[in-house]
1. Taking semi-axes √(5λ) of the Cα gyration tensor in Å, for residues 90-145 alone from the coordinates of each of I, II, which one would give 26, 20, 6?
2. With mean count of other Cβ atoms within 10 Å over residues 58-65 coming out at 13.2, pick the structure among I, II it was computed from.
3. For which of I, II does FRET efficiency 1/(1 + (r/R0)^6) of positions 106 and 210 (r between Cβ atoms, R0 = 30 Å, to 0.05), calculated from the coordinates, equal 0.40?
4. Looking at structures I, II, which one was distance in nm of label points 7 Å out along Cα→Cβ at positions 130 and 162 calculated from, given that it came out as 0.8?
5. Compute mean count of other Cβ atoms within 10 Å over residues 2-9 for each of I, II and report the one that scores greatest.
Structure I
Amino acid sequence: MENPKYQRIVLKLSGEALGGDQHYGIDPKVIQSIAAQVKEIAQLGTEVAIIVGGGNIWRGMAGSAQGMDRATADYMGMLATVMNSLALQDSLEDNGVPTRVQTSIEMRQVAEPYIRRRAIRHLEKKRVVIFAAGTGNPYFSTDTTAALRAAEIEAEVILMAKNNVDGVYSADPSVDQSAVKYNRLTYLDLLKEGLNVMDSTASSLCMDNNIPLLVFSIMEEGNIRRAVLGEDIGTIIRGTNDDE
């Protein structure tokens with residue numbers, strides 16, 4: 001058996017990725033592909049926590065821009081992440097992967113409430129844990145949730161799976177043909193250059209807690225496994241350039 005580089009990870013998935021080519025709703029083929037890839041890394045012995053966005057169903061910022069109360073719009077976005085999390089749980093368990101969903105907003109009929117010690121215990125028992133409903137507070141993104149939960153469960157890395165790019169670029173490569181892909185960056189680089197990888201709150205939280213971030217494409221089958229094994233894919237972001 002191959003030895004994974006990381007023993008405990010947080011996998012951050014965008015809601016849009018679950019929508020597939022339609023970019024809305026849940027594409028069964030995409031979610032089954034993700035579940036199969038997560039099963040691969042779980043079989044390597046890596047402890048897996050997952051955070052899914054809700055942009056394929058509802059975006060709080062979009063609702064706010066249309067005149068909706070920002071807090072209400074964000075709570076609706078949290079509910080969208082719960083829907084995605086339950087769908088992913090169903091696919092994982094269809095693949096024989098024991099999975100628990102924990103929500104920051106209590107809804108005991110469908111998921112456990114988030115309890116840090118219980119989450120860690122599930123991970124130790126090799127269950128995949130999906131954290132839903134963001135932080136439970138408006139004005140915070142699921143990127144910030146990923147950084148917060150990674151710090152809480154002492155994850156070794158955040159794997160940020162993208163559906164439209166294979167790493168971090170100097171500009172949007174679909175618009176600017178001269179955009180340059182970065183292999184390594186620091187969190188200060190993200191903040192100074194305004195690179196649109198994650199929001200500044202999430203970046204600062206990762207930097208303060210020395211949590212590496214690997215940005216890569218989920219569209220290539222097997223990339224999650226490659227990331228866990230430490231293969232050279234995507235863009236790695238650390239506290240300093242000297243970090244190994």
Structure II
Amino acid sequence: MAIILKSKEERAKIRETGRIVAEILAELRNAVHPGITTAEIDKLCREALARRGAKSSSLGYHGYPASLCTSVNDEVVHGIPGERVLAEGDIITLDLAASYNGWHADSAITVPVGTVKAEDQQLLKVTEDALYQGIAAARAGNHLQDIGRTVQQFVEAAGYSVVRQYGGHGVGRHMHEDPQVLNYVERGYPNYILKPGMVFAIEPMVIMGKKETQVLADDWTVISADHSMTAHFEHTIAVTTGDAEILTL
């Protein structure tokens with residue numbers, strides 16, 4: 001693995017893209033309501049990107065057909081926007097990676113559709129809190145797996161499971177760079193010392209039930225194997241000499 005350290009100027013460019021991603025996710029969050037289709041959300045995303053002169057990082061990536069991922073209820077990640085109509089009580093993950101002037105940023109939020117069950121609201125809270133726990137562990141001098149250990153312990157203490165097959169990643173000139181940032185501890189996995197200038201996406205994906213997942217026939221959409229509810233939150237961050245800086249705000 002070759003981890004590319006970003007200069008102060010390069011981090012500023014990623015932050016610029018990150019602000020665009022954050023603004024668009026805020027717009028899409030406000031647009032989510034019972035009766036909207038996931039395709040309509042994707043259309044709003046495309047229009048918001050175009051207004052800002054930015055591009056979707058996922059559109060066309062290995063043939064992916066949309067500008068963002070929309071994963072509903074038991075869909076963990078990589079849900080393709082389409083004719084699905086959101087209903088009261090659903091939860092939907094909006095996962096957006098974009099590029100602007102050649103630099104990428106990546107963020108995700110899971111949003112309630114109307115009023116949701118208290119247990120689903122709790123899943124959202126724990127997953128978002130797990131993200132910030134992981135970010136707090138991303139300090140220079142700590143190790144890469146300190147992030148995953150922190151996320152895993154927090155999530156499992158709440159009685160949930162962490163997805164194993166998918167995780168965070170480096171971000172910069174490309175949407176996916178080294179290293180992969182696991183949300184759990186993997187014995188023998190590279191455990192780099194974190195250094196200022198490292199930039200990566202931290203993204204806990206949490207299942208209310210068991211950790212196993214499966215991929216649907218579209219070869220993209222990942223669901224929980226037991227069909228229990230799932231949530232996913234993500235920020236692009238930079239390791240500094242102090243607290244990690246969140247670049248997708």
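No value in this document is a laboratory result; all are computed from the given coordinates. Every value quoted in this text rests on a predicted model; they were computed, and no experiment measured them. Cβ atoms are built from the backbone, for glycine too; each structure is taken alone.
1. Working: I: 21, 12, 11; II: 26, 20, 6.
Derived from II, not from the others.
2. Numbers: I: 16.6; II: 13.2.
Only one of I, II returns 13.2 for mean count of other Cβ atoms within 10 Å over residues 58-65, namely II.
3. Value 0.40 for FRET efficiency 1/(1 + (r/R0)^6) of positions 106 and 210 (r between Cβ atoms, R0 = 30 Å, to 0.05) corresponds to I out of I, II.
4. This figure was derived from II.
5. Largest value of mean count of other Cβ atoms within 10 Å over residues 2-9: I.
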